[in-house]
Structure I
Amino acid sequence: MAYQINDLTFYYGNKKVIDHLSVTLAPGKFYGIIGPNGCGKSTFLDLLVKHLRPDSGTIIYKGKDLSRYSKKELSTQIALVPQNFYINFPFSAKEIVMMGRYPHIPRFAAPSLHDIKIVRDIIEKTGADQVEDRFITELSGGERQRVVFARALAQDTPVLILDEATSSLDINYGINLLNFAAEGVRQAGKTVIAVMQDINLAALFCDYLIFMKEGAIKAHGATDEVLNQNTIRSVFNVDTKVYFEPYADSKQVVFKR
């Protein structure tokens, strides 16, 4: 298993944000995490990448407790595209993408020709070549997010974690970058775990959906099984029509005013 999460609980002060959460995440799948604002989705991701430590429960990654991994080890296993990326130093966009290769480069060594080729290919495929020579501090939110997404792809890890990674992108770039993530799942058996606000994009890309509410999992399973009117109503308290759309080759959701 990629992750085995057992009875996970986390507090911010006196507020319980993750409430006895348990789930198994197998490798080679595209997972979508969906839920209302403030339900603990991003906190759950922070726990999965060891940015936060649980107050109780365990996170097992590849048979070993996550707490026993060093930062160096995790950087070769898990790449994160955060919801917001801030940096005050004027690195070029190309330099930011190359940072994704640092876990694979020996200390004090320069990037190899292999590293340079990987970065070059990813910059071109993700459209980051349009801004590669500009400083990251000069880029718009959407341009910066494309660069950070490219950096995570350059990291070439078994697990890619996306925290609303396409929320600041236009639909063209959003779909293209999610296609890159999905291609890694299909062709290389990678695991993608993505918090997504757009339920129709989640239906389009995700094999498996996890619906969260108030820090707990309300429903989870294969997308075709768990994505239905009852689940959406219980989590979001809205009425919907859920149907299979042949053009998208996936279920899609229509909302009622």
Structure II
Amino acid sequence: MLSPHVTFIVHETANERTGLVASVGHTADLAPHEIGTESHADLVSSKVRDMMNNLEVKPEDVQLVLVKCPLLTSAKIATIRTAGKEPVTSDTYESMALSRYASAPGIASALEEMPEAGVASALRSGIAWSAKASCSSGAELEDNHIFVLASDTKVPSGRPGLHAISKPMSDAIDAEAVLELLSQVKRDGGKVLQVFAKAEADPRGLVRGSRHTMNTDSDIHSTRHARAAVGGLLAGLTGDPQIYVSGGAEGQGAPGGGSLCVVYETS
């Protein structure tokens, strides 16, 4: 239940404070052998920190960090091996997940959700995650494109304008987390403008103790199942199918869950 749409995030032309601040940026290009590695995570972490400093916000003010990261193609894998190095994987599809997962601990480190020195062990363990990360990978870029959305602490509390709140979903059916954020919107007399969420089929094969078949369906890939399930939940609770749900939530919320951010307006 996801409707095609576009969400524009633009500067206030009158140069007035809206209640939200945002920044866009990108890292340096990654060498092919760096994709999905500690170097990848460190580049993302450093850039997110720089962007936060420019916005003059603290980690707790940040509500969402979107990253578009590169992946390995067959040509890149060949280039790595020609140089006498080994890629993180020889599977181009798996490299998408590894790239997303390298970006997520980088964000977690920048937002102080984990110690900076813990990135290497996080990549090895595969269990670290950020509550505010949303990462997607693509073959069309060599660097990491980053968007940071944060609450503007210089705007007095309760002032009409734009707001963003976030809370990770613990699993694909975590309606409680969604309703908690929507209750805040209702208390403020606000109107939901957009919901950003990540979704994945729980890699353990269970949802609250019950087996799911998203990872073993031969007809539809698990990411399609997860996006549809979470998209239906969010559309039903918000009453709006024009929402953003991205699949592949490695390190973006707890395993089987995903990050969740609601942007709303008060008048």
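Suppose mean count of other Cβ atoms within 10 Å over residues 109-116 works out to 18.4; of I, II, which structure was it derived from? Corresponding structure: II.
Which structure, out of I, II, was Cα Rg over 2.2 N^0.38 Å, for residues 149-188 alone calculated from, if the result is 1.12? Answer by label: I.
Comparing FRET efficiency 1/(1 + (r/R0)^6) of positions 77 and 245 (r between Cβ atoms, R0 = 35 Å, to 0.05) across I, II, which structure shows the greatest value? The maximum falls on structure II.
One of I, II was used to compute FRET efficiency 1/(1 + (r/R0)^6) of positions 133 and 205 (r between Cβ atoms, R0 = 35 Å, to 0.05), and the answer was 0.90. Which one was it? Attributed to the structure labelled II.
Using FRET efficiency 1/(1 + (r/R0)^6) of positions 93 and 165 (r between Cβ atoms, R0 = 41 Å, to 0.05) as the calculated read-out, with 1.00 as its value, let me know the right label among I, II. Comparing all candidates, it corresponds to I.
Each reported figure results from applying straightforward, stated rules to the coordinates on display, with no laboratory input. The shown structure was predicted, so the numbers you read here are calculated from the model rather than taken from an experiment. Cβ atoms are built from the backbone, for glycine too; each structure is taken alone.
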